[in-house]
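What follows is a group of structures, each given as structure tokens.
Where a number appears in this text, it was derived from the coordinates with a stated rule and is not lab data. Quick caveat, the model's predicted, so the values are computed rather than measured. Cβ atoms are built from the backbone, for glycine too; each structure is taken alone.
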Structure I
Amino acid sequence: MKFIIRRFKGIIIAISGMFFLLKNEDSIKVQSLFFLLFIFLGYYFEITKNEWIIHIILIGFILTAEALNTVAEKICDFINPKYDDRIKLIKDISAGAVSFAVISSLIILIIIYYPYISTFFK
């Protein structure tokens, strides 16, 4: 029974962290707006089940990268709140990781949506 209670508390803590990010982090808010746009496009173009699965994976991938970037920034700010070139490099690398996630996801989304959008120009 203790195991189940601990797991339940862990889930509550995780959900709390998700809501914190959605409420307080601008990058997560912006990404979420883009996700809403792509969800609308998915419904509009009636994408396939497999394309929806890819959408969900990409959303999770980008939000996870953004969340980990936020963690790295918060740790850096906690360790050294003043400007430091070494801390800047850590933050830049962390932001670069998010950029990898976003760029690769955009390429995949272009591959998914190109056939749908190209029908408008024929």
Structure II
Amino acid sequence: MLRNYELMYIIKPTLDEDSIDAVAKKIDDQIAGNKGIVEKSEKRGRKRLAYEVKDFKDGFYVLTSFQADPASLLELERLLKLNDDVIRHLVIRLDEEALAHAEALKVAAANPQPVVAPRPFN
């Protein structure tokens, strides 16, 4: 049974754009290789860290939404820990209510209702 997850990871800021793309593609391929489905991989850009991590003061953030079998997460976590270019990562499971709410917000944003101005007082 596939479940919905989000993965946020921070890549070393010393890498160039091509290397960052290669790291992100490698992680997406690892998810797909474990019979997962990558729905979206979004580069969030270089940002300052709240505190130093492995002697880095900033990093390149990437957010990936995917579906995977819960058993395959152990292998993904292991590979992320072994990857020297990833300085931090976090995987969270999305619950069904949150997904339904996010979908409802997308629909509401796509079909905005006209705003009627209130009548002035006389």
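Of the structures labelled I, II, which one yields 2.8 when distance in nm of label points 7 Å out along Cα→Cβ at positions 61 and 77 is computed from its coordinates? Only structure I yields this read-out.
If you work out distance in nm of label points 7 Å out along Cα→Cβ at positions 21 and 109 for I, II, which one comes out largest? Intermediate results must be reported in sequence, preceding the final value.
Details: I: 1.7; II: 2.6.
Largest one: structure II.
Given a value of 24 for relative contact order in percent (Cα under 8 Å, 6 or more apart), point me to the structure among I, II it was derived from. It must be structure I, since only it matches. Suppose helix-only ellipticity at 222 nm (-39500 (n - 2.57) for each DSSP H run of 4 or more, over all residues; to 500) works out to -11000; of I, II, which structure was it derived from? The structure behind it is II.
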